[in-house]
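Trainee: See the structures that follow.
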Structure I
Amino acid sequence: MTALRGLRHTVKLALALAACGAAFEASAAYICGLSNVTAIATVYSPSVPTPNDSTGSFTMTCTRAAGDSANMTYTVRADNGLHATGGGQRRVQLGGTANRYNYNLYRDAGFSQAWGNTAGTDYDSTTYGPLAFGASLTASMTLPFYLRIPQDLTPGAAGIYTDTVTVSLNPAGAGNTATAPLNVTATTINSCQISVAPGDLNFTYTSFQVAAAAASTAYGVRCTLALPYTMALDATSGTLLGLNYSLALSASGATGTGLTQTHSIDGSIAGGQAGTCATGSCSGSQTRTLTITY
């Protein structure tokens, strides 16, 4: 009977050890954090005809238990931010206004691989390699990301446009997620440009003609939304080949819409003038300067 009691005691001890071993194995996990997520700050100007591109990076740092694999798999995803459209288009916004700019995040410098919140648009260990610990219990990895504001947007009012994207690191099998904000700021400053340059004013005039000779050329001005601006010529009259001419602008000023606004320079040479041409035909030219003030 004594031998049998000893046998039962041995069996119970073996079961206790097995349960203890299982509990230890389940408690092992990677503990991760995200740091150094670049805050993007850029200036969006309506006068620049190319995309507005910025580069940033983030760092993931993890620890592991001694029994965990030395190569950790993961995904890193980015949500659509605070002001996205229903279709998920990220946007920066000017305060509480309706002024917004579209922008996108990418995983590659060629701006062809979107960085999003789903499989196939995220950073994953299959594509970018696992987080390698080697013999250490701590490891870090830094990866770049890219941001683009398209060049064909309508400029909004001057001000600071912001958004915050949440970046999430999901270590495979860890049961925990690390998050960090990616802050995006795009500043639009008041600016104007002559987006369509005026052409030449070409007059044809015969000495002592009765009717005035007229000529006109159009030009375009693009200014920040709601920005008042004025326009002026350095001179509105002059003499060329002995002929007095006058110039006038179709408008002395306007308020910017963010789009190109068309104006014109109109010229006239009054009739009845002799001029100084002593041959069959003469030509001459002068240069006038158009100034936009805002």
Structure II
Amino acid sequence: MKNTVLVLLAVCAALASASPRADDSRSPKGHLVIIGGGERTDDIMNRFVALAGGPGKAHIIVLSMASSTPDTTGMEQAAELISRGAASAEWMDIKREQAADPAILEKLDKATGIFFSGGDQVRVTRAILGTPVHHKLLDMYQRGAVIGGTSAGAAIMSRVMLTGEELINRDSTEMFTSMRKGNVETIEGLGFLTKVIIDQHFVKRKRLNRLICVVLEHPELPAIGIDESTAILVNPDGTAEVMGQGTVVVLDARAARDIHPDMHGNFSARGILMRLVAPGETFRLEHPEESGPPRR
């Protein structure tokens, strides 16, 4: 009996060490291309293909689960990647019951790049969060694959994920017009980034109010708001390069003081850092007040 227990413990330990985790502290070898939605500019998408291996070598899978029309969205985005020189690009709409399928895991493992479509980010986490597919994607990023996504495909990148819903205000015609504690809904995302929070369509849709609320409820995590037609390229060294046509807004409340709600739930705080980063500039994810190395 004792030997059986020891064998079981050894097997469990081996399985645990073999399964990639969202909180893996190793520095990933891969890149993230996180697009705030809107038009996908040439420089962003060509860079994604280049990081996936380049023209004639990149093998990309589009994951279209976020879309309300996953077939159409998947086909269109796969065709776009082929037009940009990818050797192959196919789309997959993975259901929860398929997320442990060995054939799907094998197909993902052979890809050099993964691209998440836009839509509703909750559809993605509902389908694959915590599954073997999720673990496979985290492992691919650790080993060197490039993971990209736009709109909802950007939101899923961080562990703390905005759903886009409000918990107190239910008036959809007047969304995020206050800065109240407990109003912005967040759930667990896929966690390619564990030390920052990502928001998208940021300047275009005037989302500063909601991201201030989120960063005050998670003051240990800087928050990054990415505008439409804009992306951050996250490098293995922890720097982020801004690409595209718009602005990236970084909020950091780690040094903020006196964070508290009043009797109505309205937030009060002092010393929130805000940085605006333009295309061509870089910053460090964990220290956004610092610039990264110059763009080459």
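Just so it is clear, none of the values below were taken in a lab; they were calculated from the coordinates. Everything quoted here is computed from the prediction, not taken from an experiment. Cβ atoms are built from the backbone, for glycine too; each structure is taken alone.
Trainee: Please state which of the structures I, II yields 16 when percent of Cα pairs over 37 Å apart is computed from it.
Mentor: II
Trainee: Quick check: -8500 is what I get for helix-only ellipticity at 222 nm (-39500 (n - 2.57) for each DSSP H run of 4 or more, over all residues; to 500), calculated from one of I, II. Which structure matches?
Mentor: Answer for the origin of the read-out: II.
Trainee: Supply the structure label, taken from I, II, corresponding to mean count of other Cβ atoms within 10 Å over residues 144-151 with the calculated value 17.8.
Mentor: Working through the options, I get structure I.
Trainee: Out of I, II, which has the highest value for Kirkwood radius over Cα pairs in Å, for residues 32-175 alone?
Mentor: I
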